[in-house]
Structure 1
Amino acid sequence: MIRVLIVDDSVFMRTVLIDLLGKDPSIEVVGTAEDGLQALKKIEELSPDVITLDIQMPKMNGIEMLEKLQSSEDPPKILMLSTLTSKDAELTKKGLELGADDFMLKPRNLGTVRGIEKELITKIKHLITIPKVSNKVTVEEIPAKRVVLIGSSAGGPPMLDIIVSALKPDLNAAVVITQHMPAGFTASLAQRLDRISPLEVKETANGDLLQNGRIYVSKGGFHTVISATLDNSGRKGGRITHSKAPPVHAVRPAVDKTFQSASKVFGPNTVAAILSGMGSDGGEGMAAIKESGGRTILVREEDCLVYGMARSALERDCVDKVLPLKSIPRDIMRTISNME
């Protein structure tokens, strides 16, 4: 049983969430709290596995509660419930920086509440499967000769959790993730992924040299372009350049920009994967990787929220493998190892 504590100052929301979660036999709502102060006491008393956390509450809000939880040795997983207001968007980013594990939109009325049932239960079950990594593996700063590229959009973040948490510390490549996400949120995404991956995860910075055993999350608001470079010892590698070129497929960062530029630098030493996502971004880039001798992977359709990006690659006949999500990390490790 997954033990859930509901924290929300709205009686209506607490009642609805109890009702929704009560429909799943693997979830038990062990308690509720009206504010952060009550919640901290309930955490000690009830030891929940997951907390659904409202952001704006009296006495102690969600952000203040997260700050208190930072000193806990083994805090529960946190799913924030946020509205679409600009203020809540900023607070959501802050919450992710403070250790919240995920967030979802908070419904405003009864008509929209019922629509969140599947997403709510799926996110709670997903959170409980993802470990937090306390000790990072220290790796030498060695320019990567190989690169793993991952592109995703709607439905992508939970898939990224599964992949980055399963990659092994001895991965002999750099990883670049391009997830469609607004500026500001990619830093929080990188921080969250860093907490669950044995590899170091960071948001891209202009001029970053791609290093072995590191994961780079494309910075929101910029295209991540990869160019060839030499380090001080004359070793070849790749460098990240942020581009403010117009959006591609109405998005920036665009997966196509990253994939196409990387194919010119790493050629056959490239592994690319496309996950869940709406639209056609990634298809042209994956075709470029296939043409340059790299390996290409798609997640299977039944694992996706949206299959638009993956279908775009399939239509270009440039896909080597279509795999279940949980098989992708192992296949990436094996493919990179065979390139050595």
Structure 2
Amino acid sequence: MMKKIIPIFVPHQGCPHDCIFCNQKKITGVSTDMTGEKTRMIIEEALKTIPNSASIEIAFFGGSFTAIDKNKQVELLSVANEYKKKGIVDDIRMSTRPDCIDEDILKLVKKYGTTIIELGVQSMDEGVLKSSIRGHNSDIVEINSRLIKSFGFKLGLQMMIGLPTDTESKCIYTARQFAEISPDFVRIYPTLVIKETGLERAYVEGWYKPFSIKECIDIVKKIITIYEKANIEVIRVGLQATKDIQPGRDVIAGPYHPSFRELVKTEMIKDYLIDVIGKRSFENIVIYTDNKNISAVVGNKKSTRKFINNEYNAKFKTVTNAKLLNKMVIEIDGIIIDTVSFNNMYLRLGEIYNL
């Protein structure tokens, strides 16, 4: 079933800390307060464009929702819950901080129809949390994640790559800790230097250096294999672009790319091909896959094609086959040498990456 999300942005309301990387007004593109009336208008406008057959979710993004005034929480959730009670909407989701959860809060938001809670964790490394001015430690993430799950909510966790003092090993540690918590889904965000943040000052002063796109790709492809092995869905990789979230606007520096997830997937496919090819000498390689995955197989600016041409002095071809849903068939010099689903490819990559 098609899933559609109606986003309601509650920018920076109630958040008890100004983390070093954060400027919610820039990130969400919204700077005004949200009201019940505005929430209703957004929902009604969105419903005009959504097919009746779709599964619909109202999602409160932006600030730390459970830290805002409880009357405001009730005002916004009451509107959303009207649509849920009528069967128009299936889920209500909110984003918040790990330290802005307790039993009373969970009872309140459950009463008003909330089904999914997403925690902006960012890192499970204590040094990274401290350097990023998060204002909490990793213990509270584990405690409140368990609490959320005990109330029957679906749990989502967000992590960031390349925060101050971060390293590849710390990112992998965070992913492993997430896997232990076993959320229903995760998001992975490379850290960008946004205007009017503490991170911008740190970058200008020279004591913070963001990860490069290559560094982030090399880390994220390993992290994805950890989540695939744990059967945790990765619902987003990379910050969603807005008119301001792009280089030359509010992004001062950092590994921004509008198709970052596809860059990661392309590198994973290339790594898998290298493993399958082994020490073979060949003249032609043909990859068959569905239309959804064909661009990742070819690579950004035909990067995989160029790699095969240069590294193996061979011709590279792709063929779209709609029957190969989320699968890939590898043919070398007319002989099929491998057929693999992308999920199984990720699991094999975990072994290749020694994870």
Structure 3
Amino acid sequence: MNPTILVTAPKLAKAGADLLAQAGARVLYLADPDSAQDVEHIMATQPVDAVISRTVQLSARAIASCPSLKVISKHGVGVSNIDVDAATSRGIPVYVTPGANAQSVAEMTLGLMFAAARRIGWMDAELHAGRWSRAQDGIELHGKTLGLVGFGQIGQRVATVCQALGMEVVAFDPALADGASPVEGVRLMPSFDALLPVVDVLSLHVPLNRHTRNMLGAAQFGAMRRGAILVNTARGEVVDEPALVAALQSGQLHAAGLDTMAIEPLPAGSALAALPNVVLTPHVGGSTPAALAGMASGAARNVLGWLRGTPADASACVNPQVFS
């Protein structure tokens, strides 16, 4: 019998859709990509064999309501919207697509860093409004120190470019404790707290979990060099946003470049949107056509491989205990 696969978005990039079509899969798409209720309804009423999960919540209730469900793959790497514990309790593997969007997110990180350092967004808005406003207080990044929190594929690509700019790069990643740096010339720091006082730019590349939620708050901003820059292309909930707003207002931070926020879409009247020293993008770091194709095809291979009895490498599974 051909599998039924739910994609929690209105569409899937052609590279992934073609793989599902070639497998003869019946594909269900979510009309409203923000409706967790619609996900629950479909999974309770349709014989869904697999889910390709985008950004909407895939709850324990949705997983429990679908007895036919056999495998889940995230379209990306962050699984904070998936109840992994609920999947694990049923023996359902949850896969990710590591590296598929690394280049796109790395380039967005660099773009936000440059825009925040030189107030590019603010000047662009001023000129579009007919005002010749020339900000001349920008930060030259050559000679500055970049701190990377999380030093996987994205962080390593950012490090290489920033070294070429003449920046010193330091990184903290608990997965690399007592190990050698994967990028020559990058100094690994023993802890997050040790990294903060030495950086002029702090860039976050960590998943959202109980260890990282609100890991950057008032105390951490206070430990950073005055006038530093924050770039976040990870998850908004990693940052205590009221503390971030206070640090930006006080001048403790020169600026911030944010592709992710604690609440998405960004609510009307958000304090972040009112600040002239914040550059905002709507969580699109990994959403170039090239990255979308890579994530779509990776997710399709993940679910089809499991359903065919030829599972993907366990390193792409966030709950490999289901194999035992």
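Quick rundown of the values:
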quantity: Winner on distance in nm of label points 7 Å out along Cα→Cβ at positions 56 and 272 once structures 1, 2, 3 are ranked, highest first; calculated: 1
quantity: Origin of the value 12.7, where Kirkwood radius over Cα pairs in Å, for residues 224-287 alone was derived from one of 1, 2, 3; calculated: 1
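Rule-based calculations on the coordinates, nothing more; no lab input. In this text the structure is predicted, and so the values were computed from the model without any measurement. Cβ atoms are built from the backbone, for glycine too; each structure is taken alone.
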